[in-house]
Structure 1
């Protein structure tokens, strides 16, 4: 493909002229804390899959074809049994508004976790009915899973989800989100520090970029973060830089992505507490849900 040919990617974005976010109360940075709830929706023979899970586990395991991996299963179970409750306690003690990315099958398997999320009042966004790679999943199956994910969250949480994040999307995912309707945004992008609008089938659609760098997944075995201090230091530096940018008239957003089976471990959870404490010592920080950011952007920065 020649550089002069029509190109389906946007390498320019806002460029040197990003819009002023105008966050509420003139906040210098909007911080979105996200907890991915996935445990019980991963690849497993018990779920009808052909192999065991191998992604985002401390065990660095290869997928086992036609067999269960009890070590991997147990590693995931720590997240739903222990880590989830530790993270929720810390968020609620500090009165941090957050967003839960909920895998439908995982939420169905833990009614107590669903009830805790309802009690917290946190936004719950769709994270797929399964925690799998949808890249090669048939479109009709992906559409059915999307509808099922919406139904499960609506039934267990009590309100329809307004956000979408697959994490491992197909080329059809964003189009299916728009065709399904009812969503304020999707977060299957990593290319900006501000929300932005795209056109999908002639309709304006809001993208709320997610993050891989300020993400506790880097703590998994084989990753580049070895300790909770690594996670804290990197996220603190990212926050400090964005906060400084806000002081200079360029307020942006920051996403901190958490997994209960990762940051919820005793040797790591303190890093999350210290990070939240660091941010809350600063004035002009909007700790909010992704839904709140999306609604603000729609109101103050409508599609062109």
Structure 2
């Protein structure tokens, strides 16, 4: 979901206080049993406050990497921001209120009021976008921005170092991800969102799990989020994980090491990239 994070300020976890030192991080080193290139997998937080510093172990992995990969092309995502906003709006007379069930519309309006908003104010927008607007408001108060996030920091660093930068999937695919969710799943994503205070508390728990490199806890918090149905998780997370494996394997067969930076939710759990690679016989070490 990097396109959304970059363009409208959506993220899975904020840092409202300095990141504590951790014995482990969300960086994993992947190697084939018989040698070859090393691939470093970094679970990303897409937004961070100003002056956030990445762990030293990440700096080391970046220095060793001959290529840096992200979910998609960040340059293209930035250029196509207006297109994402257009995709988020209804066409042909449809509205948010008319697209929700009566109960869903009432619940969404009540929830939006806790953010100082109203359903009618966002009547031209689809449920998934309105859900991310609420998240953006929570993060905005703490001054969290995409340009300070893990992805953008490393992307800027790669460009300064003239390192090749690649995407694991096309921008068109990312821009259409949330539109591919069913109307029922989009409604659920909106109406099951937390009010502001609960949202902040939950995001802080996710933040702490990320900072501690606690992959099992991140899995329980992110991939078992009641906001998303099983079908949504498949579309947004697990199907994409499987699609990335052949591309990561090609890097492992290459001549130079690589750093792969994706949302932390993609690395954790039984269907995460880490476990998928282990199942194929690769040696994976959390750093």
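Just so it is clear, none of the values below were taken in a lab; they were calculated from the coordinates. Quick caveat, the model's predicted, so the values are computed rather than measured. Cβ atoms are built from the backbone, for glycine too; each structure is taken alone.
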Given that relative contact order in percent (Cα under 8 Å, 6 or more apart), derived from a single structure, equals 27, which label among 1, 2 identifies that structure?
1
Mean count of other Cβ atoms within 10 Å over residues 76-83 computed as 19.8: which structure among 1, 2?
1
Note: mean count of other Cβ atoms within 10 Å over residues 84-91 at 14.9, derived from one of structures 1, 2, originates from structure 2
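When helix-only ellipticity at 222 nm (-39500 (n - 2.57) for each DSSP H run of 4 or more, over all residues; to 500) is calculated, the result is -10500; to which of the structures 1, 2 does this value belong?
Values: 1: -10500; 2: -12500.
Only one of 1, 2 returns -10500 for helix-only ellipticity at 222 nm (-39500 (n - 2.57) for each DSSP H run of 4 or more, over all residues; to 500), namely 1.
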